[in-house]
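Each structure below is given as structure tokens.
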Structure P
Amino acid sequence: MFVAGLWAWALVLTPMAFTSDPVVMAVSWSGVGAVGTVVSVVNTLGRIAAAPPEALGRVVGLVSLVTDGAVPAGAVVGGYALGAWGARVTGWVVPVVLGVVAGVGAVALRGSGRRRGAEG
């Protein structure tokens, strides 16, 4: 589901690279939030199912540390990208990078033997 979310994020961010229209950008950014909500719920349910009850707090805490810690790092990288390349180029780089990451994730999952609906 996470890889599908990456593909969806790349898709909903692409219109932002084509326009500066605030309505298109608002709809696109709403799509980012909607995809993020679904992916977050699915990933949380997966962690709950996979982690033993006595370790669930530590697992959730570690995941929160990593994911919440990535937010300021993303803001810093985004600021430097905007400063170095400008809004137009950065607007194209983001969906392209997400597409590449989604492709790598899909290949990695295929290579790991994980299948849809597989337990584990």
Structure Q
Amino acid sequence: MSTYVSKEISAELDAARIATLKKASRLRVQMGDKTYKVLRLWKDGFTVETESTPRLRGLVDIYDGARHLYQCLIIAADAEGPEMRYEFKRSTAHADTAPLDYARDPDAPIALLGPAE
């Protein structure tokens, strides 16, 4: 039995796999005011579709739907067929509040109430 697959069939299989990844993924990468679909995300990087995404470089933001996940400094690693792989030089998790420079007491009041009038 031969394991040879023609280029046309291989291209169709890649296109079907990319379409499935795009449909299943809620992740997107934003560079400036443009956003692109993230196909796969892991600890050290992510992939996007080569055809529909220009070469990205520099500071980008990664979102899951409307939720901001990371602000990242990226570099292009290599193309893996129809996917372009990027690696993080720096990845910072997004926080809704500014970091504290002191340890907060767990029994501290949440707010101070003024005198009753």
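Some points to look at:
- Source structure of the calculated read-out (helix-only ellipticity at 222 nm (-39500 (n - 2.57) for each DSSP H run of 4 or more, over all residues; to 500), -31500) within P, Q: P.
- Each of structures P, Q was scored by distance in nm of label points 7 Å out along Cα→Cβ at positions 69 and 101; the highest score is held by Q.
- Given 12, 34, 36, 15, 4 for P(r) over Cα pairs in 10 Å bins from 0, in percent, calculated: source structure among P, Q: P
- Entry that produces 18 once relative contact order in percent (Cα under 8 Å, 6 or more apart) is calculated, selected from P, Q: Q
Rule-based calculations on the coordinates, nothing more; no lab input. This structure is a prediction, so every number in the text was calculated from the model and none was measured. Cβ atoms are built from the backbone, for glycine too; each structure is taken alone.
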